[in-house]
Structure I
Amino acid sequence: MAILPVGIIMNGVTGRMGTNQHLVRSIVAIRQAGGVPLPNGDFLMPDPILVGRNEQKVRSLAETYDIARWSTDLDACLANPSDIIYFDAQTTQHRAESIRAAIAAGKHIYCEKPSAATLDDAIDLARRAKAAGVRNGVVQDKLFLPGMLKLKRLVESGFFGRILSVRGEFGYWVFEGDWQPAQRPSWNYRKEEGGGIIVDMLCHWRYVLDNLFAPVRAVMCLGATHIPERVDEHGRRYAVTADDAAYATFELEGGIIAQMNSSWCVRVYRDDLFVLQVDGTHGSAVAGLRDCRIQPRVATPRPLWNPDLPNPIDFRAGWQMMPDNETFDNAFRVQWELFLRHVAGEGPFRWNLLEGAKGVQLAELGLRSWQERRWIDIPPLNG
């Protein structure tokens, strides 16, 4: 048995998602567990160097989680041949330039989504990585959530029969920042800084729908800016220039209709922050982040419309909770381990930069649909 160090340049992990999901619950957790096991008995041990523009933040983060290496000089990090992976969790507008530099330096690429601020940049990154022969991947974390994995199990078993429709509700109330601090950074609400829920969430819905059900073929999207003014991290009021809610309908291959509501201006009255209902001829399912409930055709009640009497049916009681049947780990960590094995030549990784570009494409077409107030077909992408 050998411990094989894997040098990883981690850029932009001082943000909430980068710190909590990618650093603490993924890389630090993998290191504490002794590394990523390989079939031959060896272990891949992540050896990260944290990179950021703010020296105080990046140094403090490294000290807090016992990371020996940190830097504010990305070029110097890219010049180190021992660091073979470049990971990017910066704000979207800074991502493409840094990834291009990392590809030119021969690094394998793993990044957050959206992979770029524009489709042209996203496709360019995919082509550059392919030409350079570097392995590459984009975070598509929701595919590895327990609730989505249970849905996938149902689809593959034929539980639904012919799938008719998919309905998703995502979001929660993000405080305006005046009387309670906002749970999301202020740049999320500035279009000029890459903000907007359409850019953020339609990238997610592309890979969820494509991978669980069928490829997305067309989109109709309506965006909205429900809260026109917010208060930033320094207590300053600012005008919201990006959309904070999106109401989208998708046509999938095979005639499946998907409706996905995404909002940072909705108070939660559902079982989870994200709930996805799938209806088919033989059964239905409702999945959250971790749980999934099912109702087969033979257990479906017979409702009758009569608003003059209290409804006698307890609709929620007629759903059965799916068992776990396996141990589920953190979704980000699972995908990190898959990518590390992929870099080591142990297994495929199909969620590459071209797949990430599909999410950027859907976001751009969603914004165009909103602007033009019409359905838009989705052309194939060639990397």
Structure II
Amino acid sequence: MALTVTHFQAVERAVRTGAPHELLSTVRDALIEHFEATEVDLLVADYGSTVLQPVTALPHTAQPLAIKASPEGRAFISQEPYGKYIAEDGTVELHLPVTVRGDRIGILTVRLPEHRCTPQAVDEMTGLAELLGHEILVAERDTDLYLQARRRQRLTLAAEMQWQLLPARSCARQEYAIGGQLEPAYDIHGDNFDWATTADTLTLTVTNGMGEGIHASLLTNLAVNALRNARRAGIGIADQAALADQAIYAQYQGTQYVSTLLLFFEIATGRGQVVDAGSPQLWRQRDKIVERVVFEAQQPLGMFDETLYEAQEFQALPGDRLIFVSDGVYGATSGAGEAYEERALARAIQAVSFLPAAAVPRAVLEELRAYRDADPDDDALVVCLDWFGRSSAQSH
């Protein structure tokens, strides 16, 4: 019997009404009933974005799968359904991306009879995997199951606070795509990033935190939330920086401060404004040329009382790739004492130019790991923004 829309609707209804901690079992039961699935598994990407962790009964997950060396990882990287024929029992194993607006959550693996693996069924199950992603994000308000499954090891308290502060690890729309990664993933202290979009604007901030451990995390939390509070009041980035500066100075009296790069884009034109308040750097890849974009340096947030900030003009062009890095990246040194930014960072950006924005930060950090011959002594942050621009058809 041909698959019909009613199958999708039936599974959708079951997923939307299921208990937050029972999403996988709800999806599994529905796929067995309506698609003759024989096996259904959910895997989520860990905090380091290196493995896919199976979601199983707490407190432990099953054996993780390397993203770079598994069929599931192939589907995760490509963001396309990937099928594998299982000869022993005549079934097909289908790996479906679980992704929400560009935020890569994991993979839904479905094993089903070959005759049920039609193009229409694959399309429907691909849509259901996306639906599952949306429901996971909602369910995380009420259950720790999916956040616990992401842990390859225990997070420090500071890292817990930093990851919970993020909007997501990646996002995408027609005009741009963003990806970010924090390292060391399970022991990050003060580095962070944030973004917010409207129909016509994008605001992006990159924060290079000061200090170590919980003290750095508390400082960054204050900075990010002060910037969000100012942004949500509808004011420009220069005033956002000024208000966050006041909040941090009021708390620490200049003994602690936060280095931040703030950017605001008009999506229709690519015109932007920048406030460079500290150490994060911006590198741009345009027409195969990689170079650092230098702005007028202003005071870090919270260093002095009532600092005034000025926004500088900036222009993003369709095809631009913008890479933001903290000092734990560009300041890292090789065994010979050469800083990463001197030559190696540009080469690393060139080397990963074929990857989508969501995969770039992890790849750059892997290049950095190979460059230095010791464990990092500082947080490392990489954010990639691919600017596609808005076509004339989108503007109407």
Structure III
Amino acid sequence: MGEKGTVQKSVTRQANPGKATILALGKAFPHQLVMQEYLVDGYFRDTNCDNPELKQKLTRLCKTTTVKTRYVVMCEEILKKFPELAVEGLPTVKQRLEICNEAVTQMAIEASHVCIRNWGRPLSDITHLVYVSSSEARLPGGDLYLASGLGLNSQTQRTMLYFMGCSGGVSGLRVAKDIAENNPGSRVLLATSETTIIGYKPPSADRPYDLVGVALFGDGAGAMIIGSDPIVGIERPLFELHIAAQKFLPETHKIIDGRLTEEGISFKLARELPQIIEDNVEGFCDMLIADAFGFIEDKDYNKLFWAVHPGGPAILNRIEKKLDLTPEKLNASRRALMDYGNASSNTIVYVLEYMMEEGLKTEGDGRELAEWGLILAFGPGITFEGIIARNLTA
């Protein structure tokens, strides 16, 4: 596994007393880097498939996803040890979980260490842990393995969120916000970790939708420290979290359908997903804005910043069109998708990092990151997760 640092910046805006803030970010990745231009040949070689129609379809999908690079746990050594992972119809859930459980813990530990270093306080000051993953299954859960691997105090209070898919990162942030605001002095470590090995399968004409996942998804981990009332001179709050909301859309539970089977997780993503998100995103955002401010002046969404989980380019395009956003508003989301693919719950961490980085680049040129904005993600349900946040880095 490998890790990457985080952009940090001095703070000028002050956090409001009692409000939860993101105090640090961190991320980590497996060592295997996949260039999108080489993915198709490698995938068909590794799965011993020579279906030209499926290969052409994946080639087209790889171009439309806008992904350029991704990190993945899957590698030649794993396929040599477990060749059955590339064979259709074999019961391999035991093998998959053996790989995934270890991999997600290792990545979560590495991302958490980066985050804690950026935070600047000792590990012993963490009081709560929120752990998010859709890539493992065991008892005890990954939260305990992560706490043990980090060396957290045995009285650290743990919360685990499993199988929430792409909305999991913002779901975890909502839970961490509630914990921080209801436990004065607490410091919450939120860790997310995902790997696609749990659903890795050979191409099949009976499952053409699998190729979307092959072209889109990546592996990695993310971490945040959340707490209220930052200690001046020691902690550097990045974003203040104000109003958080979750909403599911009735009768849409089959649109994103994932099932744990003897062959791992099988996913189906319906074609209607981008349209459903487009049809409902404005109402959800307006609800959040009304709860926080009562209104949005002239309903100009471009006065806000937008940290949106990049489920795919079609979703980002439709949100941009529906809300009449200028292109730069979703630039951080598009960069995260291009560099890491859709890494499920982790990706919102990467988006927030890129947003901070762009704020540094544009400082003083009239294009600074807005003070207020939304953190958004969409997952199975269909579930909308959103947080009204305040940028404290300008």
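Structural remarks
- Structure (I, II, III) behind the derived value 1.00 of FRET efficiency 1/(1 + (r/R0)^6) of positions 22 and 238 (r between Cβ atoms, R0 = 25 Å, to 0.05): III
- Taking relative contact order in percent (Cα under 8 Å, 6 or more apart) as the criterion, the largest value within structures I, II, III is that of III.
We did not get these values from a lab; they are worked out from the coordinates using the rules stated. If you're wondering where the values come from, they're calculated on a predicted model, not measured in any experiment. Cβ atoms are built from the backbone, for glycine too; each structure is taken alone.
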